[in-house]
Structure 1
Amino acid sequence: MPVYEQGYEDYSGPRRSLKLRWLPLFRDELTPFLKKRRFIILLMLALVPWLYGIALTFLHTQLGDGSGMKEFIAKLPVVDEKLFAMLLSNGWDLFLLFIVVIWVGSGLIARDRRDKTLEVFLGRALSPVQYLWAKGLTLGLFLAVFSLLPAFVLVVFQVGLTGDPWWLISHSRVVWGTLLYSVLANGSMVLFVLALSSLSRSPRVAGLLFIGIVFLGDMGCGILYLITKSPTVWFFSTAKEVSILADRCLGVPVSAHLALSTPFSILFFLLMAGGGAGVLALRFSGRRVLR
């Protein structure tokens, strides 16, 4: 039947709220990564260090009461704020976290600029804020696998195996400290990577910029520290700043060679988050990102 002979029918489908119009974009960004076996294996590898904490809980609660066992258990670390800070900032997880940031974050905006799909997203009923929210939430969700998810699992195992819910009260900093660390570290990282991705049409260029800033910056700070022996040089090291942040959020004394003052640490994450947000505001104001 020709189009001009067709009548109109009332739409009987669901009416979606305009506040949730970013959900399809978020789903389309998230789904391809969940279908990649190598990516899932990478996320599973990030959980390996946290098995150490679960094993400690098991040994403290399930071993026998013999004198030999008690002496062995007494020498083991306990599950507390110090252990959580160590697990949050261990080198293995930080390396995998940066790999995920490059893998996922470098192409979040650059890919849309290259494929000319950014014009489609911003030309429809999707505002720049909703577009950036959907993109940032995708990366933030994967970064939570390195902090919030394993910390929650370890807390559940600790309370469940010990049968002591008061542990959660006496060690409440484990909960709010981990949450604070995740908001500051992951939030700053997301804004920073989105800004890098918006500066180029090539995900490879954005990834190389991040590698240069993070990995080469850390190597440069290590060389400067060997020369100057001053902890101030770690201000430019993303990995060390994240490690220092984990210690401070969990209330653990910072190592002597990383004893960077608290104002410097706060300034670093303010510059990372504020700089990223500022670049994104300039890029998306007046749709300059389309040029």
Structure 2
Amino acid sequence: MNKRYRISTKPTVYGWSVIVDFTINSFGGISGYESQPVSILWAEEEILELEQRKIHPNMSGSGAIGYRLKFVGALTASDAENAGERLAFAILRLAEKRRWGLHLEWPDSPLPCRVVDRTGSTGITMQAFGSASLHVPFAMFVDELGEAFNDRKDVPYEVLMSLELCAAARFENNPRVRFVLLVSALEALAVQKDLSEQLGALIPDLEAIIEKSEIEDPDLRQSLIGQVSNLRRESIRRSIRQLLKKFDIAEADFNEIYDARSSILHEGKRIPELGRLVDSIGEILKNIYQNF
């Protein structure tokens, strides 16, 4: 008996599905697809369904399209999670290959997918969108532009870079991308001091020890020497702390923010309540910009 038939007729046995929602920018899309829900005949035995979904009017107005992929036929919730992660990987891999702009939904959840119990009641669902705009009168635009223009005779590169990253972050709809850009905007403001005088002969001594060591791999030896040499510069985290202290900003919020940033970039984790951290880093940057 065909497995797809068993899946469709025995939801209590194959009781789990997983959904991956994503949005593709105007550069990409799926031709030959009529936007109606369709069951995909792919090489796998499980059922895969594709449908379009409503996205924010600001995004659809620019040509972006929302899609939903639903993988049907997992025996357990754990199997569904695994399938969802692989499905998210597959669509991201395809986007990279085709040079599409794409982002996944639910960026605050632990997984880039949503596991669904096929036997559960669906109940009532509702979808809504909202947005806010902050327009300024023309005269106010001219006044504030002139005020900012005359505020400085010379603009430090780090301030210009930070402001550019901050403004670019507000262009992003994906909270994870926005968060990483905002933290990068803070890092751009933190100048790493040279610690050579404070460390004295420590770094040259460590470099000499590594040079004389019995490490056979020359690339590894040079890599270690390079890492030791970098100790002459203050760590970016310490330099940010010094920056916060200068502007009398509490470090507690920053520690949570920077730990979240490291988890995202170095461990690939998804951070619950990321929107709150986005607001926190935004307030920190606003405080610094106003008093820089």
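When Rg and Dmax of the Cα atoms in Å, for residues 139-242 alone is computed for each of 1, 2, the one that comes out at 18.2, 54 is 1. Upon calculation of FRET efficiency 1/(1 + (r/R0)^6) of positions 19 and 83 (r between Cβ atoms, R0 = 35 Å, to 0.05) from the atomic coordinates, which of the structures 1, 2 produces 0.30? It was calculated from structure 1. Taking relative contact order in percent (Cα under 8 Å, 6 or more apart) as the measure, the highest value among 1, 2 is held by 1. Among candidates 1, 2, the computation of helix-only ellipticity at 222 nm (-39500 (n - 2.57) for each DSSP H run of 4 or more, over all residues; to 500) that gave -19500 used structure 1. When Cα Rg over 2.2 N^0.38 Å is calculated for each of the structures 1, 2, the largest result comes from 2. A value of 67, 23, 18 was derived for Cα extents along the principal axes in Å, for residues 27-114 alone; which structure in 1, 2 was it taken from? Only structure 1 yields this read-out.
A short reminder: the numbers here are calculations on the coordinates, not readings from a lab. Just so it is clear, the structure is predicted and the values come from calculations on it, not from any experiment. Cβ atoms are built from the backbone, for glycine too; each structure is taken alone.
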